[in-house]
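Below you'll find a set of structures to go through.
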Structure I
Amino acid sequence: MKCRDKLTPLEYHVMFERGTEPPFSSPLNGEKRKGIFSCKCCGTPLFSWSAKFDSGTGWPSFFEPISSEVVEEEVDRSYGMVRREVHCKRCGAHLGHLFEDGPPPTGLRYCINGLSLNFEPV
């Protein structure tokens, strides 16, 4: 089954047309249970609950991925800014952006669209 066939039009827009969900719209923003956040398209485990924090931005935020092998970055020059866009390394789905204003130990903030993620509690 192709990703497009299992995603809503909005999910597809966010993940493959580089869209952004409205802030504070994802239930995953407030998710606090132990578990794994995976790519909604291909199922790759991306982020652990233990790296999640409340950034106050309105999107699920993490200070590191499960592994450096599961995400890749690309320069995003849209909207007159220069940002680091984050993709799922396996399927190429747009996840969100990476900023250098996160908490220790990394100082990074992976600002991720909740529509790009599935959550599996453990």
Structure II
Amino acid sequence: MHNYKELSVWNKSVVLATDVYKLSSRFPKSEQYGLTSQIRRSAVSISSNIAEGAGRSTNKDFARFLHIANGSSYELETQLIISKNLQYLNQSDFKSLHDSLIEIQKMLYTFIKKIDR
């Protein structure tokens, strides 16, 4: 088992999810059960899957959950692009979230390669 709270990728993904929640609170009320809900679930899914995988007994199981977290990161990236296109996110907020997300994706890729041998 790994201590997920000590993993930099988990900490960064928690910060990202928190930022997504704050910024998506400005989305139109009509999106409350649509894009707002979906973008929040994707953001939370990244850190949640890292934590769940860390609690598994083998590196193979952990890697499987890291792959799921990575998939959620790409889902979130798509939703951020849509939010920007709909002008729910301004360019500055989009860039900040997107840059953080790309960093997390790179960290996940590296971590998966390290433990999935």
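Side notes on the structure shown:
- Rg/Rh (Cα atoms, Kirkwood Rh) from the coordinates reads 1.01; which among I, II: II
- Distance in nm of label points 7 Å out along Cα→Cβ at positions 85 and 101 from the coordinates reads 2.1; which among I, II: I
- When helix-only ellipticity at 222 nm (-39500 (n - 2.57) for each DSSP H run of 4 or more, over all residues; to 500) is computed for each of I, II, the one that comes out at -2000 is I.
- Among I, II, structure where Rg/Rh (Cα atoms, Kirkwood Rh), for residues 13-76 alone as derived comes to 0.94: I
Values quoted throughout were computed directly from the atomic coordinates according to the rules given, and no laboratory measurement underlies them. Treat the numbers as computed from the prediction; the structure is a model and nothing was measured. Cβ atoms are built from the backbone, for glycine too; each structure is taken alone.
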